[in-house]
1. Starting from the value 19.0: which structure in I, II was mean count of other Cβ atoms within 10 Å over residues 39-46 calculated from?
2. Suppose helix-only ellipticity at 222 nm (-39500 (n - 2.57) for each DSSP H run of 4 or more, over all residues; to 500) works out to -12500; of I, II, which structure was it derived from?
3. If Cα extents along the principal axes in Å comes out at 57, 36, 33 when worked out from the coordinates, which of I, II was used?
4. From I, II, which structure was distance in nm of label points 7 Å out along Cα→Cβ at positions 7 and 87 = 3.1 calculated on?
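Values in this text are rule-based calculations from the coordinates and carry no lab data. Source: prediction; values computed, not measured. Cβ atoms are built from the backbone, for glycine too; each structure is taken alone.
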Structure I
Amino acid sequence: MTFDWAVIVGNWKFLILQGLVGIGAFAGGTLRLAIPAIVLGFMLGVVIGLCRLAQHPWIRYPAVLYVEFFRGVPLVMVIFWFWFLIPQMTGQRLPEYTVALAAFVVFEAAYLAEIVRAGVQSVPRGQIDAAVSTGLSYLQMMRHVILPQAIRNMIPSLITQFIVLFKDTSLASIIGYVDLTKTAQIVSQREIRPFELYLFIAVVYWVFTYSMSRFSRRMELRLGSPMEGPA
């Protein structure tokens with residue numbers, strides 16, 4: 001077997017600028033999808049996670065149903081729901097980017113909600129009692145006392161889930177979204193050099209996920225997370 005790495009050099013703009021960053025003729029890009037999905041998914045996950053801890057059943061039970069439902073179905077199925085069912089219901093086809101982003105946000109929020117719930121429950125009860133005794137409202141207590149401590153405990157699990165989300169963005173290529181995986185497929189069909197192309201994008205994915213893992217470790221050390229382990 002001979003290797004021709006010139007296929008990477010000759011197509012690096014399409015692979016990196018279009019496939020990874022999202023700069024080009026197509027509305028694609030792995031980072032363009034992953035970053036908003038992480039931010040919006042985390043925001044929705046915080047809301048659902050706090051709803052799971054609510055005392056009122058009419059708030060808690062819908063959140064429980066949401067989490068259990070989306071954790072029980074494959075991500076690819078959620079993508080197909082948005083891609084096929086919503087156009088049938090609304091009569092209008094959504095762009096690939098909108099479909100992929102919506103599917104990732106609602107799916108990942110279910111997992112992030114469980115991380116948030118576990119993080120909040122890890123805060124010592126004494127901290128909560130002390131906050132209540134000072135007269136803080138529920139929102140003030142969450143903002144100033146509970147969430148800052150909970151986030152320190154959540155960092156390893158959050159980064160792990162963000163890494164999973166980043167890698168799972170490759171599934172968006174099944175609906176034609178031009179991400180890093182899709183650009184490799186397009187170039188491979190033209191150049192017939194699948195090994196070099198897929199090895200290259202594997203390295204790109206690894207660089208980003210490893211960087212996220214190291215960032216998580218530094219954050220744990222800086223914040224003094226009680227969940228930190230041996231290096």
Structure II
Amino acid sequence: MSSDFNLSCVLFDLDGTLVDTAPDLMACLNQSLKSHGFDEVSCQQIKPFISYGAAVMISQSTESASEQAQAEILETMLSLYQDNIAVHSRFFSGIEETLQTIESLGLKWGIITNKKERFTLPLVNAFKLDDRVACVISGDTTAHGKPHPEPMLAACQQANVKPEECVYIGDALHDIDAGKNTNMKTLAAVYGYLKPDDNPIIWGADALIDSPAQLTDWITSICH
């Protein structure tokens with residue numbers, strides 16, 4: 001890590017990095033599949049695709065279904081999810097301590113996700129983060145989602161920080177690419193929803209993070 005790196009803001013991906021949303025997403029997916037006459041799927045099978053959105057989760061669950069059928073399942077799933085946004089979702093173990101450490105060090109933190117605003121904002125509210133976050137950028141806040149630089153730059157503008165003073169942590173290649181595309185430091189959350197063929201070692205992140213506790217240590221070491 002460059003000795004002239006001055007950290008002022010920690011930016012998080014949401015699903016699979018900050019919050020373990022898989023239980024609610026999987027419950028809504030399986031309820032939707034069942035209501036449309038399809039077999040339920042295992043969390044182990046589909047969780048790796050959560051970072052790529054509900055439509056990809058459905059296509060992985062119903063490969064033989066028509067586009068029309070998948071679109072109908074998607075509509076049902078999103079409606080269910082909007083009404084059950086934080087029933088079983090939880091912070092990843094150690095994340096609350098990470099956020100407390102960030103705040104105790106006088107740093108800002110925020111969220112940049114490809115999740116649509118209609119789901120992001122209620123989730124942020126459910127976890128009582130509204131007054132703590134310096135920025136929240138959803139998948140439809142800007143014209144382009146990650147890995148495009150636009151949401152990253154929008155977050156910096158909202159938080160009033162420079163990209164080169166930020167670190168972005170996420171559990172998918174597009175997260176790391178997004179951070180690198182805007183000259184941020186990047187951390188790969190390998191505790192998140194990785195696909196079987198993912199190889200975070202070659203993503204080019206500044207570090208691989210095995211747990212939120214390790215993230216806390218990384219942040220603390222940078223600030224001392």
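1. Details: I: 19.0; II: 13.0.
Checking each candidate, the match is I.
2. Numbers: I: -22000; II: -12500.
The structure behind it is II.
3. Working: I: 69, 51, 27; II: 57, 36, 33.
The read-out was computed on structure II.
4. Details: I: 3.1; II: 3.7.
The read-out comes from structure I.
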